[in-house]
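Nothing in this text is a laboratory measurement; each read-out follows from the coordinates by a stated rule. Note that this is a predicted model, so its numbers are computed, not measured. Cβ atoms are built from the backbone, for glycine too; each structure is taken alone.
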Structure I
């Protein structure tokens, strides 16, 4: 049986900015990997290329 994922807590795991969910650095570290989506608070140092030609 699959474990239920933890519920996200606003202010701890994410903030809402202009209606968008923005994950915190702490949450991204807890998640344990970089998704390479260019998250605003990426603790792994990934920066999305503006040209799209990484």
Structure II
């Protein structure tokens, strides 16, 4: 990951430069991935029997 790409991700997440003192690169990457997952809709939710079998 390049510095400009990292800073772009920070801007997309609304993270300020001051906040970056408290965060790691990995944490920012995880936050970006999770923010993308928030828009995912899951067509099927497993039943309790399926969870027990898992």
Structure III
């Protein structure tokens, strides 16, 4: 018998719920600003990970 160490569907649903709760009550302009900010943050995180991988390899 195998046991799951990670339930990807549940993880995705929790993340979606968290985002939904953060966006609740925001108007369209606020939502756009939220996603623009998140986009910048994610790109920065990706670049940092690339640098780490390049330095490690």
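What to note about this one:
- Per distance in nm of label points 7 Å out along Cα→Cβ at positions 13 and 29, the highest-valued of structures I, II, III: III
- A value of 1.8 for distance in nm of label points 7 Å out along Cα→Cβ at positions 21 and 37, calculated from one of I, II, III, originates in structure III.
- Source structure (of I, II, III) for helix-only ellipticity at 222 nm (-39500 (n - 2.57) for each DSSP H run of 4 or more, over all residues; to 500), computed value -27500: III
- If mean projected area of the Cα convex hull in nm² is computed and equals 6.3, the structure in I, II, III: III
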